[in-house]
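Read through the structures below before going on.
Rule-based calculations on the coordinates, nothing more; no lab input. Because the structure is a prediction, the values reported are computed rather than measured. Cβ atoms are built from the backbone, for glycine too; each structure is taken alone.
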Structure I
Amino acid sequence: MNFLCNNENKETQNASSVNFESNCFDYIRIFCALTIFLGHFVTDYNVPFTALNFLAYFVRGVPVFFVLSGFLVARSIEKYDVKEFLIRRFFRIYPSMWVCIAINTVIILIVNPYKPSILDFLIYIITQFTICQFYTGGGYWLQEYGVGVPNGALWTITVDVQFYLSVYVIAKFMEKRTLKFWMGTIVALSAVSLILEKLSPLIPEIAYKLLNVMIFPFLYIFMFGMMVYNFRERLIPFFVRYKWIIILLYTVWELLPDKISDYACGIRYNVVTTLLLMCTVFAVGYGFGKHRVKTDYTFAFYLYHIVVINLVVELGITSITNPFVFITVFASELIAIMILSCFSAHVIEKKVSNALLKKALVYRSIKNGEVKK
């Protein structure tokens with residue numbers, strides 16, 4: 001690790017050949033969105049094919065989204081003040097999410113034979129449309145629909161919002177800290193996630209469930225991304241130079257028997273796996289040239305994939321053991337998700353969200369006296 005902390009002149013010289021905009025993060029996000037879908041597919045339909053389970057969980061997509069969020073947000077907070085940053089984040093997430101929730105709610109009310117009480121429905125609306133998507137208000141009507149939750153993927157929105165609300169405080173506290181301090185903090189936070197998981201039998205059930213949707217157990221992931229951005233001239237050349245060693249280390253660790261690797265399990269995710277995965281993300285992201293896509297569908301794809309899975313489960317497909325059925329259902333769901341994703345990305349994100357964002361920024365400028373009405 002001394003390589004990272006010494007010979008700074010040599011590292012700076014190497015960094016001059018790195019174009020930090022030249023990455024393949026778009027394709028990494030696409031790959032992760034597909035593996036998340038595959039993971040939920042094989043789990044929710046009890047697919048017995050071991051190879052598919054291995055493929056689905058070899059790379060955990062959510063930690064990849066978290067670390068890339070930390071990296072990109074660290075860049076954003078250099079460009080925008082707190083209010084503008086939060087405005088931009090709000091319109092990036094909420095319009096698309098609200099439309100998804102509305103579509104999903106209509107589907108549930110039509111297909112689900114169990115109807116909610118007024119109180120249950122009110123709690124559902126309040127929690128789903130704010131930052132408590134992990135809580136569905138209970139009630140028999142949702143427990144009996146699909147896999148038992150309206151959209152289990154939305155717990156990450158709760159964590160993301162907590163990160164956005166705290167990132168300026170984190171950045172201020174870590175300002176001018178050394179790389180060693182950043183690395184020590186990240187290791188310490190990952191150890192806390194590990195310890196909390198080991199203590200889970202002693203933690204009340206409701207407290208443990210809340211831990212699983214709080215920022216703290218995942219803060220080391222976001223901060224890893226922030227660290228890479230803040231020390232990009234030193235870290236990215238390191239990841240690129242040793243990319244094959246990093247990829248090999250991650251692969252070997254993932255191939256270890258569970259009885260060995262499970263000792264490192266933290267809240268939701270294995271902390272060693274996650275730390276190695278984050279190194280791999282930047283090694284691959286910057287180590288294989290520039291590959292970008294014109295339109296990013298991954299957020300929309302992530303929003304809608306469980307909506308489709310839930311509907312199909314509710315319609316009667318709860319187990320898939322036949323390869324032909326697997327291919328048919330998987331392909332059909334993939335097409336349906338892509339149609340919804342295209343609608344969300346091109347209509348909601350590009351037109352509605354962008355238009356609302358522009359109006360919000362103009363209104364803010366007028367309010368601040370920066371432009372005249």
Structure II
Amino acid sequence: MTNTLTVLGLESSCDDTAAAIVRYSGAGPEVLSSVVWGQNELHADFGGVVPEIAARAHAERLDICVERALDQAGLGLAAVDAIAVTSGPGLIGGVLSGVMCAKGLSVGSGKPLIGVNHLAGHALTPRMTDSVAFPYLMLLVSGGHCQFLAVHSEDHFKRLGGTIDDAPGEAFDKTAKLLGLGYPGGPLVEQEALTGDANRFKLPRPLLDRPGQDMSFSGLKTALRRARDVLVAEKGGLTRQDRADLCAGFQLAVSDTLGEKTRRACLVFRDGVDVTQPVLAVAGGVAANTVIRNRLQQVADETGFKFLAPPLKFCTDNAAMIAWAGLERFRQGHCDDLTLAARPRWPLDREAAPMLGSGKKGAKA
């Protein structure tokens with residue numbers, strides 16, 4: 001890339017309403033502003049994201065986030081070269097809110113419109129934060145997704161494996177709900193685990209006895225619920241130490257599973273590319289977990305990979321990654337018109353077979 005470009009990005013695929021301005025020039029990528037408006041307080045009483053509530057909040061907040069992003073960047077809409085928006089996959093009401101807002105801005109300003117795959121935003125984040133060269137290995141591990149991607153270009157991704165059921169972040173949230181810890185579950189489970197005995201309960205490491213890089217976390221969640229039920233039946237409830245031990249055991253089981261599957265993905269990726277030092281990058285909210293991050297660092301060291309975890313604010317859902325992914329696509333001549341549709345399902349690797357449980361409407365991701 002050589003020409004200076006400035007892109008406004010919008011993100012509304014789940015429960016974070018976000019807008020950001022990203023610029024690329026000869027000096028490299030620069031995030032001029034990044035506004036994220038979370039919805040935890042709206043969903044806390046339900047123990048998870050309620051799609052209808054999320055969609056309404058996005059519709060109410062998107063224009064405010066755009067205004068704040070422009071103000072923080074010190075720019076007017078006229079200074080933006082293009083408008084990028086998450087057009088899938090995600091909760092359809094939220095995605096639709098973002099797409100319609102972006103279309104309105106595009107029509108009103110005359111700026112080009114670029115639809116972005118939310119997962120591509122995560123996968124391309126290392127290029128925005130660390131100028132990583134293609135190809136590299138990406139572990140996307142979040143509340144709704146978990147997959148290994150060989151990232152070859154801004155629109156060429158090869159899936160090396162993924163979860164066949166619950167994503168790790170979803171399993172963390174459900175575990176927190178089972179143990180009465182609240183929402184969002186990931187940070188709460190990690191905090192409880194600090195004082196727990198990770199070896200007290202013999203929880204499974206799903207699919208480690210099978211070859212390949214695919215993962216499963218539904219059975220682990222079920223095993224934890226059974227262990228909880230046994231304790232409740234014996235004692236009439238859970239002690240604080242019981243909760244801490246269950247959290248520590250669950251966290252270690254997820255870490256062990258991700259660690260081994262990542263090791264396998266690293267070996268497969270390295271055999272398929274010719275690079276001096278391959279890069280293992282990680283993104284998604286679960287990447288904030290210290291135990292899991294340390295395990296991934298260890299795996300990278302053992303397999304000869306450089307480990308890269310972008311700053312947490314760019315690991316979780318944000319609009320800067322959408323602006324950057326749109327900028328990369330725009331530079332390659334990609335542009336959309338007003339027929340751009342909101343898509344609840346949109347796999348990055350269109351040639352890969354759908355993951356088990358993808359549903360009648362096709363692969364989710």
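Couple of notes before you dig in:
- Which of I, II yields -22500 [helix-only ellipticity at 222 nm (-39500 (n - 2.57) for each DSSP H run of 4 or more, over all residues; to 500), calculated]: I
- When distance in nm of label points 7 Å out along Cα→Cβ at positions 99 and 115 is computed for each of I, II, the one that comes out at 3.0 is I.
- Here relative contact order in percent (Cα under 8 Å, 6 or more apart) was derived from just one of the structures I, II, and that gives 31; the source is I.
- Structure responsible for 0.45, with FRET efficiency 1/(1 + (r/R0)^6) of positions 51 and 291 (r between Cβ atoms, R0 = 30 Å, to 0.05) calculated and labels I, II on offer: II
- When volume of the Cα convex hull per residue in Å³ is calculated for each of structures I, II, structure I comes out greatest.
- Identity of the structure behind 1.5 (criterion: distance in nm of label points 7 Å out along Cα→Cβ at positions 67 and 243, calculated), options I, II: I
- Winner on mean count of other Cβ atoms within 10 Å over residues 163-170 once structures I, II are ranked, highest first: II
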